[in-house]
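Read-outs: derived from the displayed coordinates by stated rules, not from any lab. This is a predicted model, so every value here is computed, not measured. Cβ atoms are built from the backbone, for glycine too; each structure is taken alone.
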Structure I
């Protein structure tokens, strides 16, 4: 599965920079492996964790604000004159 990514990088560098296809595959494989082993996956995991915290806070704020809005509306409805 990962070989397709290396092949895509090889084709990209071959077409953009006229680098030999096989050399581009080797260079891109080395760069991707180096990035991943030196913390690339950790960085992606950290940003996903921070995003989940922000989404949880937004969901909590939405629930609280909708509860406040609902209670405000029910209070204002009870103050209406009887029809």
Structure II
């Protein structure tokens, strides 16, 4: 049993750096997606509602806010911090 645990730990150590890198990439993708959405909202909001892209019309603002809230909950800040 101890040998199997040691073997599993050794296997995990082999992929630790790759797993961490994938986590960082995922965190950065979340940030990039949020930044793009926020920037686009900033461009669309000054326009009259009828002239906005449909996804950015006032009827969809709550959905955007909920999406950003979910993204913040799912984002692990520690994965992108530098020590």
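I, II: which one has helix-only ellipticity at 222 nm (-39500 (n - 2.57) for each DSSP H run of 4 or more, over all residues; to 500), as calculated, at -29000?
Working through the options, I get structure I.
State the single structure among I, II that was used to calculate distance in nm of label points 7 Å out along Cα→Cβ at positions 27 and 67, giving 5.8. Corresponding structure: I. Of the structures labelled I, II, one was used to calculate Kirkwood radius over Cα pairs in Å, giving 15.8. Name it. Of the options listed, only II reproduces it. Across the set I, II, relative contact order in percent (Cα under 8 Å, 6 or more apart) reaches its highest value in structure II.
Calculated for structures I, II, Rg/Rh (Cα atoms, Kirkwood Rh), for residues 11-50 alone is largest in II. Out of I, II, choose the structure whose coordinates give distance in nm of label points 7 Å out along Cα→Cβ at positions 19 and 35 equal to 1.2 when calculated. The value was obtained from structure I.
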